[in-house]
Structure 1
Amino acid sequence: MKLFIHFLFLISILFIFTSCHKNSNQVSDVYFESNEEGIKTGGIKVIPIKTPKGTFKVWTKTIGNNPTVKVLLLNGGPGCTYEYFECFESFLPKEGIEFIYYDQLACGNSENPKDTTLYNLDRYVDEVEQVRKALHLDENNFYLLGHSWGGILAMQYALKYQSKMKALIVSNMMASCPKYGKYADEVLSKQMPKSVLDSIRFLEKNNDFGNPKYMQLLTKYYYKKHICRLPEYPEPVNRSFSKLNTELYTIMQGPSEFGISGKLTNWDVSNSLKNITIPTLVIRATYDTMDPKYMEWMSNEFPNGEFLLCKKGSHMCMYDDQKTYFEGLLRFLKK
């Protein structure tokens, strides 16, 4: 009798193990099922976007299939491309997380109308909403991750359309451009040798941004310390930066990452964060261009805010503190 009971116990354990393994494979099979209709394009969908100046096309690419977790990625710049997000492919697919690359209008693979009147925040918010509808994202599955300028766009979008969202991730961006500029001016600038800072300020005062010395000084004393701290920029970062729409970048941000002087100079939603009630993750890094203390304060302003610190990272901490970044991000997404 004891042998028979023992035998039944072993059979039940084997059954449970087999069922779990089968369910795991089923989840995996669903993830790699294509939802594309007609000719398959590897998840690429070109979406027509209506603007005050006509209809133009933006490029998206979906990786994976998860009915409850779909992450739309908003790149920084403004003016960069989706490509620096390619490191996400090393972490999200194995966890069954669907994510969507997206080149904003006038960037990368998307159409460039070459009309600077379209370079404004409200129009980009409207663009994201059109992309959301075209991709059938909704409050049951739509996660919006914005990095840098993408974080500005994500917060502004959430203030208007959070009812269409499941959660928000703000990566390496403050909710106040005046405070961002102040941090660069009063904290980060003082970390430079005085002679270097004097040279940078002299070139800026004379509007000599095209001088090769300007970027040489910023690269060595600012970008290498606060944008990406790796000895060499990863290839996807270099590829994305090489395709930067400099006109869009300069109009919105200003001529460099060292502070801000473009259209976004006075943007500030610090007092409105309390109105974003969906779950929100704020990711900041110790050596970022953004004020780490302010970003921690932000996470407490969101009623359902969480906070992730990348201790070794800078503005591109998805690369220079990769383990912390993706462990924290995945933990949030899988909740």
Structure 2
Amino acid sequence: MIFDKEMALKKQIIETGRRLSSLRLVSASAGNLSARISEEEIFITVTGAYLGSLKIGDIKKVSLTQEPGMDKQLSTEYPLHRLIYKNFAAKFVIHCHPPLTNGYFAVYNNLKALTFESRIYLGDVPVIIQETPSITRPDEVIEALKANSLVVIKNHGVVCMTDEFRHGLGLIEALEETVRVTAVARLFDKGILDGLDKAFKKDITTSEDASAMFSQGHVQAIVDLVNQDELIGLKGKELDLTLTLAIKMDDTGQAYKFHFEKGRIVKLDTDANAPFVISAPAAVWEQVFLGRLDSFVAVTQGKMKLEGQLGQLSKWYVPFNRLFELFKEVKFKPLSSS
């Protein structure tokens, strides 16, 4: 039974390597793949292996307790894979060097997402600057992965953590396609990359009278902003934004239910009995409220769970996108300081 499971994992790694190679997202021996076997062990491709033509012997079982530098077969990126598995519940990690993505981020530090699909599935892709050929400051990558499952390492490549190889591949393909679309758009308008969008980051430093995150005061302040916002009011009427939506914090079960009528929140309850419920751990909600993680992206990447159909909410993309922007306008005390 154990042998069958491990062999299946190795076959997934081999197939993923072939897929990356066929899509020209990796070349020669660049990049590496890994898969979680258990809480304490992973499979990882050995150094020098060609991902496009992997063999069973190119995949090594390693204990996560093993310190870097003890095995010459292990990639120089093993410390990063190790830290990801220690910090997240990810099942797979992909590291590769997509050429268009590398070219784009060698010049720019922000992703110019021109399509709705890019914005919803990729969001604000973090870019980490490294000064060496291998990743020598993995702690920065770990911090970035809290906000997005896909991270760009400037002048190096991308790192993606995922619950399924195909989902990770999908994110990397989407990023490469987004860069391709941006390059084509520039042929029609050379100024398309001027003034690249930059995410608005809020400092978590707050005043003494700020409410604790996810408290009644914090959420009520958001409600007040929503009801004062001109764009939500306008689009709420135009698109008939009338529904009930709840948000819930998994750690405590605490929940708030918003009753929308034509874009205005007419009632706030403290339960999750609603046709649409967005739930996540406190650490994820903190990233959302800080403006580092887009809620749509969090759902599509599995960081947040949605009860109800995302497609039904997408018709209200504009007002909801504005709603999520308003989340980060309200100062709050992070849970760590509460």
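Readers should treat all values here as calculations from the given coordinates under stated rules, not as data from a laboratory. Here the structure is a predicted model, which means the values were calculated and not measured. Cβ atoms are built from the backbone, for glycine too; each structure is taken alone.
Out of 1, 2, choose the structure whose coordinates give P(r) over Cα pairs in 20 Å bins from 0, in percent equal to 30, 54, 13, 3, 0 when calculated.
Answer for the origin of the read-out: 1.
If distance in nm of label points 7 Å out along Cα→Cβ at positions 33 and 233 comes out at 4.1 when worked out from the coordinates, which of 1, 2 was used?
Corresponding structure: 1.
Identify the structure, out of 1, 2, from whose coordinates FRET efficiency 1/(1 + (r/R0)^6) of positions 169 and 249 (r between Cβ atoms, R0 = 35 Å, to 0.05) was calculated to give 0.65.
2
Could you figure out which one of 1, 2 the value 0.9 for distance in nm of label points 7 Å out along Cα→Cβ at positions 145 and 313 was computed from? Spell out each step's value before the answer.
Working: 1: 0.9; 2: 2.5.
It traces back to 1.
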